Structure 1
Amino acid sequence: MEPLWQRRISWPHRTVSIPIKITPAGPDSKDENGLPKAPNGKWVLAATILGSSMAFIDGTAVTVALPAMQAAFHATANQIQWIIEAYALFLASLLLVGGSLGDLYGRRIVFTSGVVIFGVGSAWCGLAQSILWLIAARGLQGIGAALLVPGSLALISAAFPPALRGSAIGIWSGFSAMTAAIGPVLGGWLVDHASWRWVFFINLPLAIAILVIAFWRVPESRNEQMSGTLDWSGALLATVALAGITFALIEAHRPGVLVPLAATFGVVALAAFLIVETRISAPMLPLGLFRSPTFAGANLLTLFLYTALNGLLFFFPLNLIQVQHYSATQAGAALLPLILLIFLLSRWSGGLISRFGARGPLTVGTSIAALGFALAALPGIGGSYWTTFFPAVVVLGTGMAISVAPLTTAVMNAVPVAQSGIASGINNAISRLASLLAVAVFGLVLLTAFRHDLGRRLDQLALPARERQSIERQRSRLAAIQTGDPRIEHAVDEAFVFGFRRILWMAAALSLASAACAQVLTQKRGSPVSEISPQVGSDLMRPSERK
């Protein structure tokens, strides 16, 4: 019987774990360049590496460019939140369907469709003349990413035989991690030396290269046994639910009935989604998988931990650039230690689960991450990066590095092998949902705290009525408030730091809640690999996947 391994691919924004059957590779399994041999294998790797790199660079670079976008459009904090949320909304709600589309209609055509949509969205973002057009274009990018992201690994899995697949995915994951690391620095450099628009324009030559390679050298493949049923009703209800809830959170300070209506529609759509998923034959979210305490606990841990992390990743560049007065390049480089630690230590941490089980590494890792969030809340205004934020980034990176690979392995080990693909997709979608919720919830908390603290500080300054009204009208812009009075500038900066600390303490609490989930719900050493019996797992499979 062939040994079964799991290849873990980890970086701050995304973790993928897929089962790979690995057989001993012969001496002729690699070419003269050390790449796995397979028909058109080099070209499949080139297309998928470029495709995933395009999405990952864009995802990490945009946050560094947010202050420049806010300044260019005189945007409010809510509007820059929507720049991220429009993308995350469609990616989170359509990701599972995007993977099924490739299996049904052809992995290459769905992958390249995602590239085209992502490229068109990127061009639209770069050319946008208003904040609303930019938000709409980001939504289009999210739809493209929902087709592109799952398609990369699917193409590799289809192109390489089992004996070579692990090596091929290792090459893909290494390049992907490298591009995730350079994304913030590249984005910052483009903002400083060209324009924030080039953060999006840089995707266009990549998209063209991917399309040329894909149609020239990448073979088409599909699952011939898959039925023609897709869960479109579930995808629609998930999108409506997430959109309504997100709108209600981001626009919570908006007067009128629109916010309560959006919240109501979101909650009703969410309830309908859960009902639909229990009644259709091919659900995008098989709820039966959550019968496993470890699977449910690991996904709840994912939601808590990645909500905390994504909250930091969104607001940290705003603090560094608008309050601490870092350049965009410096702000992008500030998070490099976190990304590099996750990349360098994930292989080591992946082996911890076989020695200690999931409970120990996840409890220790998330507790260390909580300490990192708490340390990031301590700095005020000014000071050297090396004595203020660097220690926090290193501690947080260490905690995340210990947690990420064992977390993914715990998810995969909690279900039968036949359900590992669905389990990985669900966990990935939940990490995207965490990003969506982080920006909305933390944004509401920061804005509320900022308004309260700024009002108190302005009262102490006893400003003339006209000047006070001018500042009050700009409160929704957070640290981007424009004023020529140094006293007001200092008050604005202090108020932002006050709100920033509040969300970091929340992040630390969420990370500790993750540790509690690990203690209560995940496997300890010596627990069985799968908590769901093969028969139950078979019952959870889509009809086309059952033997």
Structure 2
Amino acid sequence: MEGIILKTKKVLLILLTLALIFTLVGCKSEDVKDINLSINKIGQGEVVTEGDIDKDNGVVTLKAIPAKGWEFKEWTGNLEGTENPVQVVVADNMDIAAVFTKTGEESTIKYEAELGILNGTEVSSDNYGYSGDGYVTSLDNEGDAVTVKVNIEDEGMYDIIMGYNGPNGEKTNNLLINGVTKGEVKTPKTTGFTEILAGKVWLDAGENSIGIGKSWGWIDIDYFKVKKEESSRNELNPTKELVNPNASNDTKALMSFLVDTYGQKIIAGAQNSESATWLNENIGKEPAVLSLDLMDYSPSRVEFGASTNDVEEAIDWFQKGGIVSLCWHWNAPKDLINEEPDKLWWSGFYTKATTFDVEYAMNHPESEDYQLIIRDLDAIAKQLKRLQDAGAPVLWRPLHEAEGGWFWWGAKGPEPLKKLWKLMYDRFTNYHDLNNLIWIWTADDGQESPEWYPGDQYVDIIGADIYLDSHNYSPSTSKFYNLVDMYPGKLVAMTENGTIPDPELLQKEAARWSWFSSWSVDLLLRDNTLEHIEKVYNDDYVITLDELKNMANYPF
């Protein structure tokens, strides 16, 4: 709708419809004052003007138009009722909100945050557009939270929907269920109150508590809604077809095994040989997946004298009957800062420890920077070729956690990252003829996360790196199904973790992660009790090394 300027005897009326803000600015005559009419929305829809405007009396007719799948519910604020369209006489400053609800949401139960239990938070009504009597704010300090009590008739999976306002930009906070963090809630920046799916969680029959606890803080919490999760949790159909049409038979067999096992059991994994040795000596079991790192094969580390035998260890593990997974903490090809205390050469994979510009490199293939990227890729391809020659398929997980920005390959946003991923895929697959790789994209589940995705034709498996508070053995069900929904047809794995999810909860909540991979002995022992580790590795739902099938004969 075009902006409308209305001259009247009393006011000059300007409608700025894009921002849904209507401003009445007084004329220069002494008997006229400035008047503001602010239009907000709760839910999804828009507000437009309808019909003629009364130029003499400053009267405007507003119409609320719901988005697809939503319906108009009511006006709130200085205008109340359900009439739509509705005529508004602007005689003084006014705040109005159009409330939209999802179609068929009558079955949801709404709990106002301001009526909940506040820990370090407070109720406010300064920002307009909230429901009820206010909203909860001041989620500023460690331990700050708001929770509400809910009564559930039938146990099961439920959608938790949260009304919020995010004027301070995108934030991440903790979803609390019965006092335990069950995942993160990423809230985009908003210009008013709206709602978001905070997570899919298991609720017991009877009383439960749901809430938000501070991680980043700096959001306003309006309400929570609880709705029975209705989608089928058994219809997971990841493809066995690999993105590389020339994948080796051994690689196809491994992918076939992963898909056949998916949802039936979870495969135990651990990072580095030290972890596998500790588990064998103290638990009497070994992980089926051993994750290793090609970090010290990075040329800029080799220049400083770095050396490693991770490829030899990977080949040994494969020959022992295990599954090999490799990541690559890629030291930047050049421009290492190499300064104390936290920017030394060996931390050169961190954004803070290098000035290497991946965006410049990918946009200038004639540059030294680009040619050094090719040099590094060729150096790593040489090591992966050793595994291929040994017959070992590899769960290949490069350029991980790019969206976080803390590694240089993600520091310049999604476009350079995707170019780099595609370059690596092409160089490894079509130039070096590496046909033993199963390509894993380490994803997040935020609203903008799909912008980082290289594409279905370059990715076989979706991974997630999850670190919860120590001794929190939640299966991260919400994140699992967020990723399943974001990347249909792709198998989803927990490619890094601190705490190991409880096998009973994995089955109860149908969080069907393909495998987990505990990061280092130190984190394993910090985040998990010995009793829990023993429970996990001896559970029938968990596949350990001794239970792996012979991949050489596995059908594909």
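From which structure (1, 2) was volume of the Cα convex hull per residue in Å³, for residues 99-202 alone calculated, if the value obtained is 115?
Derived from the structure labelled 2.
For relative contact order in percent (Cα under 8 Å, 6 or more apart), the calculated result is 22, so let me know which of 1, 2 that is.
The value was obtained from structure 1.
Using Cα extents along the principal axes in Å, for residues 275-370 alone as the calculated read-out, with 53, 38, 20 as its value, let me know the right label among 1, 2.
Derived from the structure labelled 1.
Can you rank 1, 2 by distance in nm of label points 7 Å out along Cα→Cβ at positions 339 and 427 and just name the one with the largest value?
Top value of distance in nm of label points 7 Å out along Cα→Cβ at positions 339 and 427, among 1, 2, belongs to structure 2.
A value of 4.2 was computed for distance in nm of label points 7 Å out along Cα→Cβ at positions 83 and 211; which of 1, 2 is the source structure?
Clearly, the read-out refers to 2.
For the read-out P(r) over Cα pairs in 20 Å bins from 0, in percent, a value of 22, 57, 20, 2, 0 was computed from one structure; give its label from 1, 2.
Computing P(r) over Cα pairs in 20 Å bins from 0, in percent on every structure in 1, 2 gives 22, 57, 20, 2, 0 only for 1.
Work out which structure the value -25000 belongs to, where helix-only ellipticity at 222 nm (-39500 (n - 2.57) for each DSSP H run of 4 or more, over all residues; to 500) was derived from one of 1, 2.
Checking each candidate, the match is 1.
Any idea which of 1, 2 comes out highest on distance in nm of label points 7 Å out along Cα→Cβ at positions 131 and 451?
2
Read-outs: derived from the displayed coordinates by stated rules, not from any lab. None of the values given here were measured: they were computed from a predicted structure. Cβ atoms are built from the backbone, for glycine too; each structure is taken alone.
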